[in-house]
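Derivation of every value follows stated rules applied to the coordinates shown; laboratory data play no part. Small disclaimer: the values here were computed from a predicted structure and weren't measured. Cβ atoms are built from the backbone, for glycine too; each structure is taken alone.
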Structure 1
Amino acid sequence: MSIGFLMTFGNNGIITNFLKLFGFNQRLLYTFSAIIIGHVFYNFPLFIRIVGETWEKIDSSIIESAKLDGANNLLIFFKIEIPLILSSILKAFLLTYVYTFTSFSVVLILGGIKYSTIEVAIYMYTKILFDFKSALTLSIVQIILISLISYILSFERHTFLSGKALKEKFPIWGYLYLLITTIFIFIPLIYSLLSGFIKYGGGFGIENFKLLFSLDLKRYIGTSFQSMIIFTLMFSISASLLTILISMIASFYNIRKKFKLEYIMLIPAAISPVTLAFSYIAIGISQFIAIPIIYSLISLPIVFGIISSGWKTLDEFSEEAALIDGANSFVLNFKIRIPQMKYHILTAFVYAFTLSLGEMSATITLSTPPVSTFSISIYRLLSSRKIPQARALNSIYSIIVLILFLIIEILRNKNKND
């Protein structure tokens, strides 16, 4: 997705040229602002999904009662809606904080050499400078900072009341919000999707794809296109299945047995993927095992939350009836529970797969030829100045991600209808 940003906010980007009309000639790319905008772009869907789904479930009768008592929209927002969705806001904030803190590719691509984060510094100290003491120190600092914030925000707040959503007119200020999100979210996304069809010198065509498939990819990414697809799918699917298995077990004990596991599920995300990668290298674990494990740890907080929501929606009366009829654990899980949670499980799988698909920091640290994935292949093509080929590969990647998010939306709507 970074290519979409480069094409939108680069020297000849559409937003850059538009701002020049108003005398704004300052370069946005490779600045601190570009890094912030990039992280907003990456975490925007996560925040909208978590907070939005909770917000639309607020019981409309509560809002209508407040309006009958004379409360205006502003008072309802601050006194009723915010307290009800506060838990979701904090959860979304926590996940955004964690994923931004451990961000690697966004800082590397959009920030350039001028800016560095703890994650990038850990990679440089270990991979380039071989200063393992400094890398270890930074890793400990990172774990402490993330764990501290995670612990503070992990306390569950039971203030939400679910019910029939209230449908209201689209507000006037919403058009301003729509304009801002279009500029900073949707234009880069559209450019990312179309980047492969935009010629490097201008115009549209499929020349970039021709250049991609005629290029000796082994020379630049260490493997063939077919092998890259196979490795990407193999790592992402195995990691997603592992994450689902862990989350199903952990969320069961968290919801049913009242074991407080929310904070424990956040701990893996507090550890730098680069640190984990070098730890696995140090103890001699194969990249074919280490990469899926790290992918799984990265997506665990989100998947755990989705699966936990699934456990909360189960009909306990059907379980009790099955037990009375003599159902064993196998029947109870595969005939009663999992069918009721199918949309949550499928949604969690797609989220885990999408996150695994875009992981870069651990993969670039662990992988050795012929292993390569979508994300590091795009990065290596960009680093080799093979811009047209990188754009073509980025379009393929973006289309896959878009399809995955459409699947999530379809599953979400089916779950609501059911």
Structure 2
Amino acid sequence: MTSKTIFQKIFAYALLSFLITGCKKDKDTVYPSIEILEPNNNATYNAADTIVVKATFKDDKKLEYVSVKLQNEQNVNIGSIKTFYPENNSYTLQTTYILGDILTPTGKYTFDFVAYDGTNIKHEFIDIYLNEVPKKREKVLLFAGNSSTEIYDFNQGNPQLLQQFSGSPINAYINSKTQQVWLLHNHSEIKLLDASGLSPQWSTNENCSQSFPCITASGFFNDEMYYATYYQKIKSLDNNGTPKFTYTLTNTNEFSDCIFADNDYVFAEIKNYQNSLLKLNVHYELTAAFKQSFDYTYGYSDIIGIAPYGPNEYLVLLNDNSGNAALLVYNIISNSNWTPKTLPTQNATSFTVINDNEILMTIGSTTYLYLISNNSLLPYFNQAYSKIFYEPLNNELYAIVNNQTDVYDYSSKQLKFSYTHSTPINKIAFLYNK
């Protein structure tokens, strides 16, 4: 290799090195600055308040974007992330967070302010505290009627008619979280009503031909309306009317007459058109797939109520074919049952869960208090009711027999007042602010 060639190579390498070095941009080492003006650190708000948020962002270069988000202590966003795109190197962000969800629980929350200049990203945080909006009862709704369904604001025994629909009532449920009322009436109709004015949002009909109610059972669980029909269907609908749980019994001589659901399972009492209670079907709540059935061998006629009892166990109140009450505990793992307590040899008519330990049962002419913790059955009051509804916020019982409802204080058993309606009372339900 000649000296001329060596020189040319050295020159080329040097030139290339110069060009590479010259093309490199200066590294941006300056981070944006953020000054939070509002809210104040550790400020306290109620969960329905509007929070004004204000901050200034600056940098030596143009800001690509700035943003703010509110998170709980589990780093879950409350509301949406608000993002803005400045035109230069400074920006004043001013926006509002409307905490319209009164279900937001009490606790510490954090605003995360972010600035990005294309190279560097900067975070600033500020904590606030939210107080949950207290739960309050808005209305007590009374559902009654013979040939029509009447809905009243019970108003402490001075009812005011709010809405009326054709056909007798079957059942009703209130979802305070969505401020909606589910109504089953007129043999086979299902309506979803707005709770404020009780106007229908949508309705559907099972279109049954017989004159007696086609909807044979119903229940409200996990924000879904579960119901069964005389024609082998077991279904649930969400508040858009979309079917979520759907199952059809394969035996055309069977139908369901009682439904209970929890987070994992759906239980359906299965009857034969001609015979007594046959079995208890268990389905997976998420998929509606059939899990198992438990065949009764003691000649039971109907289930009055079901409630959680212990791990993998459920308490079941039934009547046998002689019309006498029986109490069973069903174990879903072993698919078997056992008897925790012998009940009076009379007919059971009502089953009301007060809490995880206390259940009211009307058997014969007496209403009893059953305590799961010590397996005791004590007379609560000497009165028979077909239905009892518990209102936990005011600790009240609304007990129904035919056209009459008696309102009690649960703890003292003191009768507050009685009311007699002009038509049979079907249901009393409670609307809360959330």
Out of 1, 2, which structure matches 0.30 when FRET efficiency 1/(1 + (r/R0)^6) of positions 349 and 381 (r between Cβ atoms, R0 = 25 Å, to 0.05) is calculated? 1
For distance in nm of label points 7 Å out along Cα→Cβ at positions 45 and 101, which structure out of 1, 2 has the highest calculated value? 1
Given a value of 26.5 for Kirkwood radius over Cα pairs in Å, calculated from one of 1, 2, which structure does it belong to? 2
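Name the one structure among 1, 2 that relative contact order in percent (Cα under 8 Å, 6 or more apart) of 20 was derived from.
Details: 1: 20; 2: 10.
Source structure: 1.
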One of 1, 2 was used to compute helix-only ellipticity at 222 nm (-39500 (n - 2.57) for each DSSP H run of 4 or more, over all residues; to 500), and the answer was -21500. Which one was it? 1
